[in-house]
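Below: a set of structures, written as structure tokens.
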Structure I
Amino acid sequence: MICLTGDLHHNSLGTGNQHHCDITEIQVAQRYLDMLKEAQVKVTFFVSGKSFLEEAPDLRSIYESELVEIGGHNWDCFEHTLFHRACNKILGSYNGPAWYQYQDVKRTQDIIRKHTGRTITAWRNHMYMHGPHTEHVLAKAGIKVCSDGVKKISRGPVWDSAGLYNMQLNVIPDHEHLFHAERTPEWVDNWVKRYHWSDDFGPKSYYVEEWTDLVLEQLRQNEANDTISTMIIHPITLYLCDRFKSFERILDALSRAETIHVCDATATIEGAKAITGEKAVA
């Protein structure tokens, strides 16, 4: 099984990807979804609350699709960076104190419910920012699964005693490992040296064709190991790389596999637990 996920950000966030794109990020997502519809591939989109505030009409065709599961991606994606840096330095929590995080989650849930009629139970923090209060805050707000971070050897959702599942990415991410937009080889080299950046797949970035080969191979390996693949593709990233040409190769593989939403993965685990009598997933 494969969980395809993606993050969608409000236009006023002004990311590097958005500055390099000829259409809005949500409009890119609409084109991406058209491709998913043709292949009948499911996707979980983690969407910022402010996207619904700024671009609700364009989001309608996305959240109304039966192929799409909507999750939360913070209210404003930590756009007040000085506040969050101060929180990180003083409190050890970039996301802010627990009460602030809870307010962020509820505000995002409320606007998504207002526009879609859905109560979201999936969440991903912007930039995978996972702090000391994350599990408790999300569980208190009714979130059932959080998909933060990258763990190459992850086999699927892992139960946390706070009362929800954590589901990390186990296929090489796109944005951090692709040359695109301002992320030239020189830019990436300077970034890695400055911040000593790396994740579970290492510090390297790739041109989109080589990255696509890596993704397809990792999907094959996970299938052979009976592992749920959790992958992230930002529609705008693949659009900027080569206007979705490489994504067509990935989509061909996805169309021949069983794709599920993030919350479906936890339901599968719960079913297995009920059969075996297990209390948690390791």
Structure II
Amino acid sequence: MQRFLDVLKPGGEESRLAASLDPERLPRHIAIIMDGNGRWAQRRLLPRVTGHRAGVTAVREVTEACVALGVDALTLYAFSVENWKRPRAEVETLWRLLRQYLRQELDCLLKNNVRLGAIGRLDALPAIVRQTLNETIEATAKNDGLRLNLAINYGGRAEIVDAINQIIRESPGGEPVAISEEAITSRLYTAGLPDLDLLIRSSGEMRVSNFLLWQIAYAELHVTNTLWPDFRRIDLLRAIVEYQKRDRRFGGLNGMLDDAPAEPVLAEVAALPGR
């Protein structure tokens, strides 16, 4: 946290927001739906690919900010299973940009002790993309700082299906097997990562777009109208400040009521008219 404060300009809004954060209550795992690249380009009468290129700057700034804050994991929605429906030229451009990003950012990842990972149905990626991705993952494998996960050819429903199919494959002799939450969680693409605390979506759209459907069960959601290419460190700070204002109960109650016995509550319900 102090590392983050040291790089901020004193007296500015970023410095004020950062100073208001409780370092003991920072989200351990942040995920971002990076939306708005196409609209960013269209508003400037530019090709959509220009927006995708501009979004790389936002990825770099947010990654470095998470490193400085001490966040454990950052998961970025880069390419969904539905994105194959886009024009072929745009999809191929996205693969070129991904390879370019991986090559150009490797030194930055190593400098910041970032360990790169990827989640999704990666076998379906073009071979040359898989090769560059695997090389970058291997090059950063010994880093023990921020876990940066790129969700590529990812779908939340597909992830759950894959986890259940893995459980079935692992059952001895094809015998019926009990499926529990723990069994599914341990076989998700995100197994081994901290639980998701904060999901951010840029561009103002109010939907989760088939992203981390299992993991967002108790995550806090933050939506900003900022388009992804314009997303900067200050936008991340605003999201975390809002996150820390939330009362996270995980289905329970905070305060004195946590220890209250259930019987009196049930008795009051039973006494309601019509019961």
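No value in this document is a laboratory result; all are computed from the given coordinates. Please read all numbers here as calculations on a predicted model, not as lab measurements. Cβ atoms are built from the backbone, for glycine too; each structure is taken alone.
Tell me which of I, II gives 211 when you compute volume of the Cα convex hull per residue in Å³. It would help to have the intermediate numbers written out before the result.
Numbers: I: 128; II: 211.
Of the structures listed, the value fits II.
Once FRET efficiency 1/(1 + (r/R0)^6) of positions 156 and 204 (r between Cβ atoms, R0 = 25 Å, to 0.05) is calculated for all of I, II, which comes out largest? Largest one: structure II. Each of structures I, II was scored by mean projected area of the Cα convex hull in nm², for residues 116-211 alone; the highest score is held by II. With distance in nm of label points 7 Å out along Cα→Cβ at positions 20 and 124 computed over the structures I, II, the top value is the one for II, the highest of the group.
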